[in-house]
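Alright, structures below, take your time with them.
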Structure 1
Amino acid sequence: MSQENVDLVTGGYDDFNSDNIGGVIARLHPDVEWTEPGGGSAPAGTFRGPESVANDVFAKVPETFDEFGVEVVDAKDEGDTVVVTSRFKGKNKSGAELDVQAEQVWEVREGKIARMENKPDQEAWASAWS
């Protein structure tokens, strides 16, 4: 089951990077809790449910960025938890570069993503979202 969890999570990054937000949302448990750190105009707090993640997190990205992607550097299988080391890259609408290392902690339940916490380098993240 653990490799299936890694594939579930890392496939979501592939979906996101190919602008398949529906594919990401389909991976989410109906009761998903998605936590973002905020900073600048970045989404902040815990968003509950796939619709909130789509509208309150993903929909905010193109409001601030002309280019935005995330690369999986490493994905560690920890049973029902997958820990991903990633790098966000892009360019915001004012031309500032985004190049931020982060860690995301994902919890899987019933074959779906039930919880995610994004933990980027906070200073660089907030700066890119400003």
Structure 2
Amino acid sequence: MTINRISKNRISGFTVGSFAGYFLHPEKKMPGCKFPYGEFDEHWIIGFIYTWNPEADSLHMVSDAEVIVQPKWKIASKSTGTGTTFAIGSIKDIDKLRKAEAEFKNEEDFENYWRKRGRGRRR
């Protein structure tokens, strides 16, 4: 996942996966996935945050690159990634991403929240 920094401590947000399909049905093997979601012991996100300067020459357009590595549930927010898809959005505060200051109490709380939201959506 890559995302552009929009201010010193804010990003527009990562999408950290779908809350439909494989996530909603963790016991099923879904197209495009080697194993069912529920067979994985953990789910991690590797995110790249950077500052983009389109006015700079090609070599310097990207600066302030940073890597965030956290368990999915610890950086997920209670908002969708784009508002129009089935994508789970991330926390947008960079300090909270670094520290994994989760909006959820634990992984089970995260999964219950997003599965309930997924079952409530009409396709």
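Every number in this text was worked out from the coordinates using simple rules, so none of it is lab data. In this text, all values refer to a predicted model and were calculated from it rather than measured experimentally. Cβ atoms are built from the backbone, for glycine too; each structure is taken alone.
With helix-only ellipticity at 222 nm (-39500 (n - 2.57) for each DSSP H run of 4 or more, over all residues; to 500) coming out at -5000, pick the structure among 1, 2 it was computed from. Structure 2 accounts for this read-out. Taking mean projected area of the Cα convex hull in nm² from the coordinates of each of 1, 2, which one would give 8.8? Here the read-out was taken from 2. Any idea which of 1, 2 comes out highest on distance in nm of label points 7 Å out along Cα→Cβ at positions 97 and 113? Biggest value here belongs to 1.
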